[in-house]
Structure I
Amino acid sequence: MAQSVIINGVTYADVPEVDIPLSGGGTAKFMDTSDATATAAKMLKDETAYANGNKITGNIESLGATTYTPGTSDQTIASGKYLSGAQTISGSEYLVSANIKSGVTIFGVSGSLALPSISQDGTTKVLSIS
């Protein structure tokens with residue numbers, strides 16, 4: 001958003017920024033930040049910016065590279081985190097239908113493994129795989 005600037009009694013309209021030469025070289029830059037929308041909640045932790053005439057420091061936590069190994073309970077990445085590294089969900093070459101009991105599904109893989117059963121009639125024990 002540009003502002004009107006008065007220098008030595010002369011008004012300059014719609015000036016987006018002012019650069020003033022410094023005695024040691026370079027320039028000092030002044031900008032209107034009144035239309036900025038940055039907030040601490042929208043910036044990474046410890047990063048800084050100027051918005052609405054104020055210096056703000058970000059507070060979004062960064063989550064580096066992490067590997068998640070499936071287990072018996074859910075693992076959740078909390079909301080409001082910035083994923084700054086690769087997030088890996090471990091797989092296993094053994095997660096196949098033939099290694100899972102028939103009638104059981106694990107992570108979307110339905111089992112086909114038939115387990116042996118033992119039955120007894122009097123004195124004879126019979127082992128069968130169905």
Structure II
Amino acid sequence: MDTNRIIAALVKSGTTKDILFDESFEFLTPDYTITEIKEHEDELIRKTKLTKEELRILLALIFERVTIIPLSEYEDFIDGCKNDIRSPDDIPHLAACLASKSQGIWSHDQHFLEQHKAKVFTNIDLLGISGKAESD
């Protein structure tokens with residue numbers, strides 16, 4: 001899954017959070033996601049109106065549902081993804097997806113549609129798979 005899906009689950013209640021905690025899915029993300037979240041920590045605190053400690057607790061709960069893929073497991077795929085996707089922040093996600101042989105990437109980021117190495121799943125796609133109906 002990409003970082004924006006985790007951020008969406010932090011910022012508001014709704015479909016993203018429901019999907020994230022749906023036991024029928026297993027989610028993976030590169031360790032780079034932690035870096036991205038730390039870069040936006042002040043903004044997240046402002047948007048969520050959580051304290052730093054509350055944000056860390058919520059992130060800990062989220063990461064109980066998301067397996068973090070270390071760079072050592074996907075670094076060999078990074079160079080092969082650089083020409084497939086324009087956004088440098090998305091390269092680790094694509095590389096981790098390929099390295100882990102995941103079924104695809106959960107994202108609403110249009111950059112992922114530029115590449116053809118991994119399937120892209122939106123909330124609507126995952127709701128369809130799980131048998132649920134709404135999207136946020």
Structure III
Amino acid sequence: MSEQKRRFFEGNSATPTFIGAECVVVGNIRGPGHFVVSGEVHGDGDLQGGLNLSTTGSWHGYIEAQQAIVAGKITGGLRVRDKLEIGSTAVIRGKVSARTIAIAKGAIVDGEIEVTSGTPVLEFDEKRYGES
């Protein structure tokens with residue numbers, strides 16, 4: 001019996017692109033694979049894979065991605081072609097669009113939310129590893 005994955009990025013074997021917590025990137029970002037952002041980005045993103053925006057990460061611009069986990073700050077909007085998970089520490093200012101959306105209690109979305117599959121937005125209590 002296969003174990004169900006908690007996060008949809010856990011099954012990907014490709015090496016992600018990292019933007020570290022002390023880094024500031026100015027300019028548009030485009031590319032395949034997954035991106036893990038703990039620093040700051042000023043520019044638009046066209047990501048063919050996924051985005052993992054950590055609690056220390058911030059993105060100023062419009063982002064398109066295949067899937068995304070957002071725990072940091074986005075100013076400008078986000079369009080996800082598949083699954084979007086918004087963590088309790090996330091602050092998003094701009095339109096959010098995805099096939100499916102799960103939002104943790106405590107997250108802030110200041111803008112329109114569009115679920116393209118027609119399914120309702122899932123709200124959840126975020127639990128950290130080790131919590132019961």
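Each value in this text was obtained by applying a stated rule to the coordinates, not by laboratory testing. Everything numeric here is computed off the predicted structure, so don't read it as measured data. Cβ atoms are built from the backbone, for glycine too; each structure is taken alone.
So the values come out like this:
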| item | result |
| --- | --- |
| Structure responsible for 4, 14, 17, 16, 13, 11, 9, 7, 5, 3, 1, 1, 0, with P(r) over Cα pairs in 5 Å bins from 0, in percent, for residues 26-89 alone calculated and labels I, II, III on offer | I |
| Answer label among I, II, III for the case where distance in nm of label points 7 Å out along Cα→Cβ at positions 66 and 98, calculated from the coordinates, equals 2.2 | II |
